[in-house]
Structure I
Amino acid sequence: MTTSLDRLLPATERALLYRLATAQAEGRAPSIAAGVAREGEVVWTGVHPPHDADGTEGPGNDTQYRVGSITKTFTAILVMRLRDEGLLDLQDPLEKHLPGTGVGEVTVFQLLGHGAGVRAETPPPWWERTPGSLRPELADVLGEEPLLGPPGQRHHYSNPGYALLGSLVEAVRGESWEDVLRREILEPLGLTRTSVRPQAPAATGWAVHPWADAVLPEPLEDLGVMAPAGQLWSTVGDLCRFGVFLAEGDDRVLSAASVQEMRTPSVPAEDGEVTYGLGVQIVRGGGRTFVGHAGSLPGFLAVVWVSVADGVAAAAVANATSGPAIGPLGAELVEIVATAEPRIPGPWRPLPEVDQDLLALAGPWYWGPQPLGLRLLADGGLELQPLRGGGRGSRFTAAGDGTWTGLDGYYTGETLRVVRREDGSVLHLDLGSFVLTRAPYDPDAGVPGGVDPDGWRGLEN
């Protein structure tokens, strides 16, 4: 018996709707919309309440909401595309490509990960509630002292930092950030309901009185130079599809390897669970890792999360300045689907062909006395893991010169090399200078420092 993955079970849909309705009622939001994608397809969307208080039709699944700082992830993707095309290096100082900003030698990498030490906000007036025309130049959003301290020392979230990255994109491309965004991300990914300015139907942004059931309309401003930090409007459907991209990549926009690089922490975790990659937030909790971004601007809240391991993405948006816990809501939507309908593993199949030389390397190896297991992977790579207890392990990919490069864990970027005797037989494995042998401290395997000639022994009492 097989089940379709393009739809959810009724009980799962009921649980999602209940969580959405609870978030709207408890968060006192005029409306909340949400969606879930599984294995690359949007499988559920919902909005609550379905009608306005007067009975007229309210926001729907295709209604745009402003998504605030989720815009930063789009800007980061544009920067990564420049890197992949060889037009810049992430370790380049910003001044190399965008001179005269006054931020000295901060690097592109530091800006992407909010590690450049740039101030969190612009000089007054409050940039989110005033026209961008009040700040027409970068100098207007950076102020006289844009840096709080030396770059690279700590994570400090910065909205002006992403204005700098948007201007970097414009300087290198020679086009507006808006035009580059549309051509290089929105159109290839089919995000037809994501735009720089609202396109009907679009929700109205409200502030909800903290002590009364009353609302106040929020101003709607074009952010100008600050647009790359928070300008975009989108729908839950488009955000879910964007979440799928953050899990899988798309060669028309950014390769899976480059997207994975964005999902890799660039700064230490703030509290053991929250950290930041390159344009994406990373949250660990409940045994899962969520990658994506939250966003807010006056009148709106938004989030998109994806659990790569579960193949599930979720998005939630609200037209309220504060109240609903949108970030946790998005994560809970992922958890509802992943728990109720866990990912069906792909079938095991034997390899179409086996490299006999590699097969001869598979099996137990020893780092001193510690047993490790070396496995051949279906994708042609290798995996080295401790056989008991804790310890260091990694996956490796062929480097093309007979060596292997670590992909994750302690040995990320390190080289695994097969050391052979003159007759071609394997002497040992060299992993970043560590020697792995077929037997614990094999005396004939060339262990540095040698092995005591009397060998293994007991100890007299």
Structure II
Amino acid sequence: MSAEGVQVEHTEADAPTGLGDRIRALRARHGLKQQDLASQDVSISYISLIESGKRTPSEPVLSTIANKLGSSVEYLRTGRDAHELGETHIKVAFGEMALRNGANGEALQTFSEVLAHRAALDTSMIRRALVGQATALEKLGRLEAAIPILEDLFREPSLAAGSDDWCRIAVALCRCYRNSGDITVSIEIGERALAELDSLGLDVTMDHIQLGSSLMASYYMRGDLTRAHLLGERLIPASEAEGSYAARGAVYWNAGLVANSRGKLPEALALVERALAMMAEGDNQRHVAQLKMNFGYLLLQSDLPDPDRAKELLEAAQQSLAEVGNADDLARCEISLADAEKALGHWDEAVAHAERALGLLGTEPRVLSTSARATLAEIYFLKQEPDRALKYLKAAARQLRHFPPSHEATLNWRYIGDLWQRHGNDIHEALKAYDMALSSAGVARTAHLQATLADDRR
């Protein structure tokens, strides 16, 4: 008796755990003997070894056995039929769409459900679901959960350097470590990955641009502006020739940040405005929103600040980030909106934005929380409420001491020092904050700074 040509539906009860078990169960169900599955090329003893799990059949042999059992190769190999596998593909695609639409919690649940049955998935589908899961966790601000997933993926022997998945995972790891505050590891990953790409002997590719853009951001955060600038000089010409709108925009964006830190604000504004125009041509809503936020921030730092234009850009960014951004994105936007309202003299609105930033950041220690507290301190000083101002200023300094040196920490210590000097009337505390800023930047306190503070004391 043969079931050849007849496809059967499988139920949960039909799904033993191993390939050999499934073949034996289906053979018994159809009343077949091992000799019925044998052929000129496949002996009865070989069929017995397959069923006992001691041999793994080749694809042609498995296809022949599947036909005789009225089953599919997918079911024999995985325990799931083609329909179930198709549903899994659809589910993963649904999760990826949810990520693009900013439904990060829904995406995380979808990928977790898929991965709960990973034994029935092939390597590429498992990797795709894991990347989606890590991306959702990152967007939800759960970096401590996203990083181990990405680390495991990056160590997979089957992950080929230079492949799309390899680049995507390397960029995500570099970004996650940077956003978690571990700038050193972020740079190590970015430099190592970029060196691996270079070793392949390729011209500058889209992968170089994506990795290099992320590495530039990490250099900037560490305060290594020379390396960031040199990398930007390498990437910008390549991005003009090869990059997508989003990739080119990312390079110009980071180049703008570096130019601003080097004191070249007009150049920074030009670079960021160009980046915004490039990204607006693409469909990455989050990148466009981040660029608007960054442009608004730079407008507030200008020698001739434009708080009205900055506020307009920041409010547009805020609206988009509420849909597609993560907690850090929104918190940065709220802090910049607080700065814009502060520049316009709208104290209550400024306080509300800074407090919302703190709420978004939660209880986990973040340098960004320090920025929000220092911003609140300045606003309350301007509102002539020194007691509240000092409370936030002391809390900001206390929290910032727990973070390792970085460009962002340096800027915050400088800001805290300026607040003590301008509003707090405490030169001793100002000097301590400036000391911490210089230490974070990797230099000793200079006699010039001491002399400046001594003059202020008089």
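None of the figures in this text is laboratory data; all of them are computed from the coordinates on show. Note that the coordinates shown come from a computational prediction; the quantities given were computed from them, not determined experimentally. Cβ atoms are built from the backbone, for glycine too; each structure is taken alone.
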>> So if we calculate mean count of other Cβ atoms within 10 Å over residues 30-37 for every structure here (I, II), which label has the highest result?
In response: I
>> Once mean count of other Cβ atoms within 10 Å over residues 182-189 is calculated for all of I, II, which comes out largest?
In response: II
> Given that helix-only ellipticity at 222 nm (-39500 (n - 2.57) for each DSSP H run of 4 or more, over all residues; to 500), derived from a single structure, equals -7000, which label among I, II identifies that structure?
Replying inline: I
>> Between I, II, which one scores greatest on Cα Rg over 2.2 N^0.38 Å, for residues 174-213 alone?
In response: I
> Thinking of I, II, which structure, once mean count of other Cβ atoms within 10 Å over residues 310-317 is computed, gives back 22.1?
Replying inline: II
> Thinking of I, II, which structure, once P(r) over Cα pairs in 20 Å bins from 0, in percent is computed, gives back 21, 44, 22, 11, 2, 0?
Replying inline: II
> Comparing FRET efficiency 1/(1 + (r/R0)^6) of positions 70 and 254 (r between Cβ atoms, R0 = 25 Å, to 0.05) across structures I, II, which is largest?
Replying inline: I
>> If FRET efficiency 1/(1 + (r/R0)^6) of positions 46 and 166 (r between Cβ atoms, R0 = 35 Å, to 0.05) computes to 0.35, which of I, II did it come from?
In response: II
> Where does the value 12.8 come from, among I, II, when mean count of other Cβ atoms within 10 Å over residues 302-309 is the thing being computed?
Replying inline: II
> Just checking, which of I, II has the largest value of relative contact order in percent (Cα under 8 Å, 6 or more apart)?
Replying inline: I
